[in-house]
1. Could you tell me which structure in 1, 2 was used to calculate distance in nm of label points 7 Å out along Cα→Cβ at positions 57 and 145 as 2.1?
2. Given that relative contact order in percent (Cα under 8 Å, 6 or more apart), derived from a single structure, equals 27, which label among 1, 2 identifies that structure?
3. Quick check: 16.5, 50 is what I get for Rg and Dmax of the Cα atoms in Å, calculated from one of 1, 2. Which structure matches?
4. Out of 1, 2, which one gives 16.2 for mean count of other Cβ atoms within 10 Å over residues 129-136 as computed from the coordinates?
5. Figure out for me which of the structures 1, 2 the number 21.4 belongs to, where mean count of other Cβ atoms within 10 Å over residues 161-168 was derived from the coordinates.
6. When helix-only ellipticity at 222 nm (-39500 (n - 2.57) for each DSSP H run of 4 or more, over all residues; to 500) is calculated, the result is -500; to which of the structures 1, 2 does this value belong?
7. Supply the structure label, taken from 1, 2, corresponding to Rg and Dmax of the Cα atoms in Å, for residues 25-88 alone with the calculated value 14.7, 50.
8. Compare FRET efficiency 1/(1 + (r/R0)^6) of positions 105 and 137 (r between Cβ atoms, R0 = 41 Å, to 0.05) across structures 1, 2 and report the one with the greatest value.
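What follows is calculated from the coordinates using simple rules that are stated; it is not laboratory data. As the structure is a computational prediction, the values presented were derived from the model and not from experiment. Cβ atoms are built from the backbone, for glycine too; each structure is taken alone.
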Structure 1
Amino acid sequence: MGCASVTETVDSGDTSTYEPPWGEMDPFADAVVSFEPGEGAGFGQDSLPAIVLGAPEGGGAWGGGSDVLSLGNQGVIVLEFSDIVLQDGPGADLLVFENPFPGWLELGAVAVSENGEVWHEWPCDSSDEAGGYPGCAGVASVLANSENRFDPTDPVVAGGDAYDLADLGLSTARFVRIIDSGTSDYAGTSGGFDLDALAVVHWPDQVP
């Protein structure tokens with residue numbers, strides 16, 4: 001399967017918190033390698049690169065967050081993990097956080113690379129012919145944020161769209177590329193895929 005969209009199973013009244021184990025090393029993207037904005041981009045650019053690095057700031061199951069960068073029509077961004085890289089483990093290995101909310105989706109195709117040159121992409125059905133936009137990012141709500149402190153590396157509680165390296169025949173990856181699908185309304189400066197954050201699911205000692 002190309003992408004496992006996370007089912008929103010967290011009760012809105014859940015007050016449990018998670019104490020992050022990371023210090024100088026963390027499971028989030030560490031650098032923006034390149035950004036090629038498309039038509040309708042603009043929102044969030046003044047806060048680059050920090051706005052797409054670090055933990056997600058999700059708006060929950062019924063609303064989109066605003067701590068995002070809009071890629072614009074077919075805009076492209078490449079990010080790098082430098083301390084903790086993606087490693088294939090049980091189930092999902094990568095979480096991609098956008099800011100979808102009911103009735104409005106801005107989709108993106110996700111690819112990964114070990115060296116930043118050879119790319120492997122999960123197929124994204126942005127036409128939704130199969131139902132549910134399989135393989136596309138920007139589908140599942142983002143639940144984790146700094147206030148509720150849900151574990152942003154746990155696909156069950158974090159939300160976001162989950163990807164498994166095994167589907168691409170890969171064991172590791174360091175770079176992630178997202179390309180806006182070109183299927184949204186790009187009027188103004190807040191169009192296209194809105195990237196919030198990326199997260200590694202498996203820590204090195206969790207991989208068999």
Structure 2
Amino acid sequence: MHIPDGFLSLPVSLGMIGVTSIVGVISHRRLKIFIEKDQSNIVPLMGCSAGFIFAAQMLNFPILAGTSGHFLGAAFATSLFGPFAAFFILSCVLVIQALFFADGGLVALGANIFCMGFVAPWSFQIIRQCIEKVTKNSKIALFLGAWASVFFASLACSFLLALSGTAPLHPTLFMMGSVHALIGIGEGLITASALLFLQKANVVQVLETKL
């Protein structure tokens with residue numbers, strides 16, 4: 001899902017940098033208010049989570065012939081700290097990947113952060129809450145929310161590619177959606193397993209952050 005440079009048109013890339021910057025300002029303000037009000041130092045925990053997500057993204061698992069997927073981590077970060085904090089956690093991971101590992105382009109960085117640092121966390125948050133209200137089962141809601149975070153982020157990426165004229169919309173939506181629907185299953189299993197482990201081990205309490 002990491003978009004390299006050259007796949008998005010310059011107007012789309014610059015536009016997404018602007019949109020992502022606005023999201024960053026809003027997220028910073030909300031996170032600052034939460035930290036001041038809560039009086040708990042969650043910043044080191046956010047750093048540890050970013051390190052875990054960065055390391056976990058290095059591990060790929062096979063999906064179809066010639067394709068593979070990896071852990072995104074948006075659902076994991078959102079479960080612990082909320083979507084506004086997840087934006088900064090994923091932003092740090094994506095910036096390091098782009099600068100030092102050439103994983104995603106620098107000009108396309110705004111688009112990548114938007115898809116994986118904004119669309120993915122909020123997709124998880126909204127879908128999880130909706131499913132939890134219907135089923136009253138937090139584990140199912142967690143799994144499906146994590147799946148949705150990957151799926152909807154891939155759809156957002158498809159729209160940006162189509163908007164740039166790189167690929168037609170409908171075939172791109174089908175290919176990206178179908179592949180990431182499978183990747184989302186792995187995302188849901190890894191996210192649910194990691195969070196349940198943290199809860200049972202009492203390493204850290206999963207925060208129901210209402211940011």
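1. Numbers: 1: 0.9; 2: 2.1.
Checking each candidate, the match is 2.
2. The correct label is 2.
3. On the way: 1: 15.4, 47; 2: 16.5, 50.
The correct label is 2.
4. On the way: 1: 16.2; 2: 12.8.
Source structure: 1.
5. Values: 1: 21.4; 2: 15.5.
Here the read-out was taken from 1.
6. Working: 1: -500; 2: -24000.
The read-out comes from structure 1.
7. Working: 1: 12.8, 35; 2: 14.7, 50.
Matching structure: 2.
8. Values: 1: 1.00; 2: 0.55.
That would be structure 1.
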